[in-house]
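FYI, it's all coordinate maths here, none of it is from the lab. This is a predicted model, so every value here is computed, not measured. Cβ atoms are built from the backbone, for glycine too; each structure is taken alone.
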Structure 1
Amino acid sequence: MQKKPEMEQIQQKLEQYLLSRYHFRFNVLTEQTECCKKDADTPIYKVISQRTLNSLCLEARARHINCWDKDVSRFVNSEQMPDYHPLLSYMNTLPEWDGMDRVTPLAQRISTKDFWVNSFHRWMLGVTAQWSGHMARCANAVAPMLVSSEQGRCKSTFCELLMPDSLKDYYTDSFELTGQAGCEQKLAFFGLINLDEYDRLSPQKLPLLKNLMQMKKLDFRKSHRTSYSHLPRIASFIGTSNRKALLTDPSGSRRYFFAEVKEKIDCSPLEHKQLFAQLKAELDEGKRYWFSAEEESELKLRNQAYYALPTEAEMILHCFRLPEKGEDFKLYSAVCLFNILLKRYPAAMRGITINKMGRIMNSLGAERMHTTTGNMYKLVALAG
């Protein structure tokens, strides 16, 4: 049996040898130690599997270090391994920005409309802030949604294109809303979650999604663990849909901004490092990464076209629309609206009461004004 000083000498020689030949790091997301050879032309880290562990042990023994696999395991699974967070590390090692705007041309691959370009830029700032771990104020709670009924427009390909090649493992288009704990864990693991074919999500699960999108602090317990993990949230959301009528909850409509994809998206490669270097530089200059209350109000207004509405709400929107900021409007009571719709759509109005009209107007986000004659709603009448 080896004596303690001899065992300590073997462990010391083993560690010195391994550190002279390899770089080691502990991936805090996968909770696995990774290594790469120091003399490699292109450093490629790989997970230390049992096979790798055995190879390291045999390599050391070939150098006359009388160790066993348990000695190697003790070392590589110790706190001597420096923590490594893939996304935080990526953001911390970016080059200096060369001054060329790459965000605007990227947004314009989808749409050249100012609102889309500005919103996409704001969202990308949120993505960058989240990957950098600088989300003191709020989470990136808004998601771009690419809509097209035509197949082959490369919507999903564009979403994946946003992830740098070295971070592809932290992109997913598989996000099942099956339980809050599992979903929270994914918010800490993935950098970008694509809600692919959003129109297939069950309406009953959308409140959970809305809650997750707003979540900044994560406290979840991994399987077979008794303690809770406190990793930062790094995930941002993006989505695709084959249908336009998507939104069912007006209170959650400010969580999305839409672009209708008119033609096949240009998915040529990106200069990811300079793209994110630009966004990081803009954040360092104090550029805002969250949507203001005014911008969220504009999102809600623009998103009216994307509601999946009950018949009675659709009838109202055939006759009226919500006024834009600063636009002239007229006031209508629930009784007045009821009578207008009854005259135009008598058959469809069966079973609809005046009280229900008020609830419908609230669900549409119509601004209500209290008057001496009761509640009135600010609306703009449509021609016809």
Structure 2
Amino acid sequence: MNDDVDTKDNISRLDAAQVHPDTPVKPPSPQWEGLRRVPDKLPAVALLILVVELGERFTYFGLSGPIQNYINNPYDPASDLPGALGRGQAVATALGNFFKFWAYASTVIGAVVADQYLGKFKAILAACAVYVVGLVILVATSTPASIQNGAGFGGLIAAMVTIGLGTGGIKANVTPMCAEQYRNSHAVVRTLKSGEEVLVDPELTVQRLFMWFYWVVNIGALSPLITVNVEAHHSFWLAYLIPLIAILISAAVFLSGQKKYVKVPPEGSAIVDALRVARIAMREKGFENATPSALREAGRDGNYAVVGEAWYTDGYVVDVMRGLKSCKMFLFFPLYFVCWIQIWNNLISQAGEMALHGTPNDLLQNLDPIALCIFIPFLDKSDYPLFGTPPISAPQK
């Protein structure tokens, strides 16, 4: 251990400039519970992954912004409203909703492929390649010549399916890979330059990492400010070329850090394992009856080969049960998303019926990420530190 660090009551004391993430330290003893808890510095390699997420979200939202006009309005260079396919508002809204659904549903595929076969790093690279293919299709079929020759609609469908698959592959793996770059899992005591002793909390560090990850997502989500103006004043193909360039840059940045990343090898998918547990629970009529101990007691453990595997424990079955019960909170999400998704389709069409005076009708969607970009730093620097210190404690199970 470094001479600058001594151990007292199983807590490392670090000066303001020293961090030893690999030093194993046990949880703090009661005498340290009154110390102010602070997050650690974020690892530089995690910030590199944040840049990748910025580029991917720039790409996704940048190409999503013009889609409603692209499908809804007909191609008419003399019109104030940009358009291409002329399929009407209903088709435009339905396809836009499908694209968002598919992009997020495909994260399940991306997670399974990474955890079961490729690992997160290779899965992200593969997803970037799929993403690029989809965008090339979209750019090529959104030129005026392609639209007039009838290739626009088929190209759009192919691009939506391909891009959605690429989005899911990246989205499912960038977040956990980013968290894996912070390797300190134990609390340490640090003395600040002011002389104050603080408790460097890994949980707060990961919380801050995800907070800024989400902030970066919403910085990227501002890309329609660019693409919808390009769409309105130039062309759709150029508006879609910008996201293509962005994802290529993101892939290059991500690849540049390959020797620095912490790469966790594939160890099996938690999704697949959870489904296996749920299947046994359904056959045994309850999770309580699906635990290894309950199956052995009933003499039914021989019916399932998975019961003999090391990961299949009573605790794991209980965790799956708790996870499924926690999903009840998602029942309210459709009510929120029915409202939120209007800024991506119907409100754009509604704005197109108004006097625009040169303002793109699909600019409204940017209000959401602008609000989030303002509130996330405020919450991270003000509210969360205030409510994350004693006497307010975290909810108990």
Identity of the structure behind 0.15 (criterion: FRET efficiency 1/(1 + (r/R0)^6) of positions 50 and 258 (r between Cβ atoms, R0 = 35 Å, to 0.05), calculated), options 1, 2: 1
If helix-only ellipticity at 222 nm (-39500 (n - 2.57) for each DSSP H run of 4 or more, over all residues; to 500) is computed and equals -17500, the structure in 1, 2: 2
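Assuming 25 is relative contact order in percent (Cα under 8 Å, 6 or more apart) as calculated from a single structure, say which of 1, 2 it is.
2
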